[in-house]
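Rule-based calculations on the coordinates, nothing more; no lab input. All values derive from a computational prediction rather than experimental measurement.
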Structure I
Amino acid sequence: MKNVSIKTEYIELQQLLKMENYISSGGQAKYFLLENKVFVNGEEENRRGRKLRVGDIVLIDKEEYKIV
């Protein structure tokens, strides 16, 4: 599991995808989420604007990220 440190109250799912190099721009997030399964706290998520807060766990392509 990789820890992702944030300095704000939350980040959006598309920001995490960009930070971890799954996409190169926010506009690609919609298409990435249509073609790939992404889970937030065990539930499938397809909203690129989903707010991720401290303690959330995101699973992308067998990689796990914890928001800290």
Structure II
Amino acid sequence: MDNSNEKVPIHLKVNLTIKEAAEYSNIGINKIDWLLRQPNCPFVLYVGAKRLVKRKEFEEYLQRMLTI
């Protein structure tokens, strides 16, 4: 059976695009983009020039923060 058309649910993905992270967290794309550009961001993953969000680290970061 070919499952190539099935997508992995966001909550099961290891890494998220900025758009997926925005949907997942209800935080705007611009704010996530800004966070990823900060020095020593703990949840950014570079794949060439593309930036992805490490989901677990992102969740942990959000749990620690009161404001962003």
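Annotations for the structure displayed:
- Parent structure of the calculated result -10500, given that helix-only ellipticity at 222 nm (-39500 (n - 2.57) for each DSSP H run of 4 or more, over all residues; to 500) is the read-out and I, II the choices: II
- Entry that produces 45, 27, 18 once Cα extents along the principal axes in Å is calculated, selected from I, II: II
- When relative contact order in percent (Cα under 8 Å, 6 or more apart) is computed across structures I, II, the figure 41 traces back to I.
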